[in-house]
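Rule-based calculations on the coordinates, nothing more; no lab input. Source: prediction; values computed, not measured. Cβ atoms are built from the backbone, for glycine too; each structure is taken alone.
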Structure P
Amino acid sequence: MHRLARSASILDKVLRASAALCLLAMFALVVIQILLRYTGAGIPVFTEEVARYAMIWSTLLASAVAIREASHIRISLLPDFLAQSLPTAERALRFLLDIVTLGVVAVLFWQGIEMVIFAAGQRSDGLRISLSYPYAAVPVSFLFATFFASDRLLRGDRIE
């Protein structure tokens, strides 16, 4: 396994673990909210906000992993048809789709940076933290997605 593939594999595991931890935190916070609501105790203001941010981070980190595995949303009718009748055309089409994916995630990464800069002057309602922290999920996740899409193109093989 060469260095880039090893790095992609390690990054994949880190992103999966991070997304799972965010999901676990979201679950725990929602359960706490429910328990506190039915016991009559006051619900801490931060729990809903942190749960929302954990859901966003979890979803976007997992979307980067989906790019690596080519399991993101796509229509596979034409590639599946070409795989049976014209395998060379199918490989060329999948390569083209990987290039389009790389372009889209690179644009989303760049736009995410602009979102973080725009949100830096704003504060969240509950925690009073800069909104650049939750918004940072967009450029961070799409930076990883750009890395995974580039890795797919450079290696030429598909992780299915």
Structure Q
Amino acid sequence: MTVKGYVHKYGSNIDTDVIIPARYLNTSDHAALASHCMEDIDKDFTKKIKTGDIIVAENNFGCGSSREHAPVAIKASGISCVIANSFARIFYRNSINIGLPIIESPEAVNDIKNGDLVSVDFDKGIIFNETSGKTFNIPPFPEFIREIVRAGGLLNRKKER
């Protein structure tokens, strides 16, 4: 599985209240959540992104509450994956559970700039910054995680079986 998109880069400690503000948690509609994704940190986020784009962040992305709404909003907005130095543990788990691939790679984060074009090959374990020409090796996703992501989430994967 490979994704390719332009980067939207953020700093450290981007919490779930910034990813999807609590005032919008009265819905579970994915499109409604996506329409408010990142608006408290980047008012134009939903206007700028195109399907397949990638979020890159520094440390502790997805910290805060354990709400599943945050990765749902990101995925539903069209983001194909998130690359960061580190993730909050519950955010990491929630992301995989809903089929949003996330990657920890400090080396890639240090190189990648806002607006760069980046491709990620999850099967081979490669991040390629097409703008800088640099390649970063990452551990490939285990097969069971690739199956969950390909199915669109853990529940969909269970239904397949």
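Structure above, values below:
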{"read-out": "Structure with the greatest value (metric mean projected area of the Cα convex hull in nm², set P, Q)", "value": "P"}
{"read-out": "Label whose coordinates, when helix-only ellipticity at 222 nm (-39500 (n - 2.57) for each DSSP H run of 4 or more, over all residues; to 500) is calculated, return -27500 (choices P, Q)", "value": "P"}
{"read-out": "Answer label among P, Q for the case where FRET efficiency 1/(1 + (r/R0)^6) of positions 52 and 100 (r between Cβ atoms, R0 = 35 Å, to 0.05), calculated from the coordinates, equals 1.00", "value": "Q"}
{"read-out": "Identity of the structure behind 2.6 (criterion: distance in nm of label points 7 Å out along Cα→Cβ at positions 4 and 44, calculated), options P, Q", "value": "Q"}
